[in-house]
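Student: As structure tokens, here come the structures.
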Structure P
């Protein structure tokens with residue numbers, strides 16, 4: 001797992017780490033049950049405070065992305081997020097709204113934005129549920 005920190009970014013470092021772990025899961029780069037680097041290993045590799053790594057791992061655990069086994073380490077969790085469907089929908093809709101605001105401010109053409117979204121949909125690994133793939137909407 002390759003994690004890169006952008007110290008010039010407004011987003012807190014612990015959230016950058018959490019975002020990148022979630023991205024690797026979504027892209028299929030890490031699988032359920034895979035072990036994450038220890039706090040000490042990742043802290044040393046990224047040259048940042050171990051408390052920052054621990055905070056990122058706590059955030060990921062809170063979201064149901066990872067599980068931590070005392071004395072054993074942190075692992076990618078089995079199954080989906082523990083967040084309720086209503087909470088997941090709310091969080092995703094908020095992200096979509098932020099994306100739309102940015103696209104409008106950057107004067108991105110609607111068709112171009114949809115094209116980029118289609119490319120992203122093809123690139124990422126989605127859970128196989130049937131109803132959630134958008135194919136039945138027209």
Structure Q
């Protein structure tokens with residue numbers, strides 16, 4: 001069962017070179033893991049415990065990539081994806097993060113406008129592949 005997180009826009013890293021990544025997940029542990037991995041990669045960004053907080057952050061700040069959990073209560077990943085596409089268009093790469101990495105799920109979210117699917121648990125090699133696919137530079 002997912003833990004409840006409190007809204008935050010805490011930085012992931014201090015360097016100016018790393019990609020700015022928004023991580024959206026209602027599970028505090030998943031946010032912590034993503035934050036640690038991204039920090040190790042030299043990225044910086046923000047954490048959002050739900051879709052509405054993510055939308056608020058995207059209205060206020062520029063991001064290079066959004067990692068968006070599919071399974072969240074109330075304003076779920078699909079609703080958030082559609083709202084982010086309406087707000088930011090195609091200029092913002094959005095990758096769905098899921099424990100259900102099957103072909104039907106992949107096709108569904110790609111058809112809705114996602115740029116990719118990333119299976120849980122997250123790993124640095126998988127995150128690097130996603131970032132390279134989005135054309136993002138990584139320090140180091």
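All of the numbers you see were taken from the coordinates with simple rules; none came from a lab. Everything numeric in this text was worked out from a predicted model, so none of it was measured. Cβ atoms are built from the backbone, for glycine too; each structure is taken alone.
Student: A value of 1.9 was derived for distance in nm of label points 7 Å out along Cα→Cβ at positions 30 and 46; which structure in P, Q was it taken from?
Tutor: Comparing all candidates, it corresponds to Q.
Student: Still on this structure, I have one more. Comparing P, Q, where is FRET efficiency 1/(1 + (r/R0)^6) of positions 22 and 102 (r between Cβ atoms, R0 = 25 Å, to 0.05) highest?
Tutor: Between P, Q, the highest calculated value is found for P.
Student: The value 68 for volume of the Cα convex hull per residue in Å³, for residues 86-125 alone was derived from one model only; which of P, Q is it?
Tutor: The read-out comes from structure P.
Student: If semi-axes √(5λ) of the Cα gyration tensor in Å is calculated from each of P, Q, which structure is the one that comes out at 20, 17, 15?
Tutor: Q
Student: Of the structures labelled P, Q, one was used to calculate distance in nm of label points 7 Å out along Cα→Cβ at positions 94 and 118, giving 3.1. Name it.
Tutor: P
Student: Out of P, Q, choose the structure whose coordinates give helix-only ellipticity at 222 nm (-39500 (n - 2.57) for each DSSP H run of 4 or more, over all residues; to 500) equal to -16500 when calculated.
Tutor: Only structure P yields this read-out.
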